[in-house]
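Visitor: Before anything else, here is the set of structures, which you'll find just below.
A short reminder: the numbers here are calculations on the coordinates, not readings from a lab. In this text the structure is predicted, and so the values were computed from the model without any measurement. Cβ atoms are built from the backbone, for glycine too; each structure is taken alone.
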Structure P
Amino acid sequence: MDVRPWKFLDDYRGKYFDSEWPSLAQMFEIQTERFAERPCFEAFSPKHLTFTYKEARQQFDKVARWLVAHGIKKGDRVAVTGKNSPEWGIAYMGIVYMGAIVVPVDNAL
């Protein structure tokens with residue numbers, strides 16, 4: 001019996017990734033297929049806000065399109081600052097999805 005907790009990834013090899021391990025974006029695609037309607041990002045303050053995996057994935061595309069429309073290209077560095085929030089995670093992943101490099105900046109600086 002194979003007890004590797006990551007064994008489920010074998011079901012997605014060849015569909016989402018071909019390497020030994022999936023990238024962050026590839027892993028998110030897998031999780032979105034598995035858990036599309038489950039909460040992915042949630043905030044409680046200043047108001048309660050929840051994004052499912054499917055909704056978050058759609059937001060990544062919006063961010064990626066906005067970046068491209070504003071001249072950001074694959075390989076460019078994009079700084080992200082802000083408090084821990086769904087919006088921060090969505091911005092981060094939108095940058096990853098469009099192929100730019102995320103440069104996280106501590107918002108307390």
Structure Q
Amino acid sequence: IFVIGHGGYLLDQKIAKNVKGIDVVVGGHSHTFLYSGNPPSREKPKGDYPTVVKQDSGDEVLVVQAFAYGKYLGFLQLEFDDAGKGTSWAGQPIVLDKSVEQGEVC
């Protein structure tokens with residue numbers, strides 16, 4: 001289950017922590033830049049992409065945001081087992097600048 005919201009990164013994390021049965025929170029509003037490793041531009045990450053929030057049950061919920069103003073395209077690849085539980089994930093925001101040819105990302 002994916003939750004799409006516009007309440008900000010802190011609320012996204014709270015939802016991820018407390019709402020059972022969800023897999024991913026895709027958020028906005030706070031224009032939070034999340035990135036794992038060395039970012040491709042000047043923005044300083046406020047957390048990992050995805051941010052992994054562990055629920056009291058032990059389940060992990062992913063939280064993603066892709067900064068603001070269309071500068072980045074969020075990319076998240078997920079794998080689920082037969083029971084629908086997330087088993088692996090990877091991804092990073094992709095900076096949309098002249099290094100990305102039109103049609104290349106999609």
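Visitor: A value of 4.1 was derived for distance in nm of label points 7 Å out along Cα→Cβ at positions 15 and 71; which structure in P, Q was it taken from?
Guide: Only structure P yields this read-out.
Visitor: Something else about it: Just checking, which of P, Q has the largest value of mean count of other Cβ atoms within 10 Å over residues 31-38?
Guide: Q
Visitor: So helix-only ellipticity at 222 nm (-39500 (n - 2.57) for each DSSP H run of 4 or more, over all residues; to 500), computed for just one structure, reads -3000; which one of P, Q is that?
Guide: The read-out was computed on structure Q.
Visitor: Hey, mean projected area of the Cα convex hull in nm² derived from one of P, Q reads 7.2; which structure?
Guide: Answer for the origin of the read-out: Q.
Visitor: Moving on to the next point. Of the structures labelled P, Q, one was used to calculate mean projected area of the Cα convex hull in nm², for residues 23-78 alone, giving 4.9. Name it.
Guide: Checking each candidate, the match is P.
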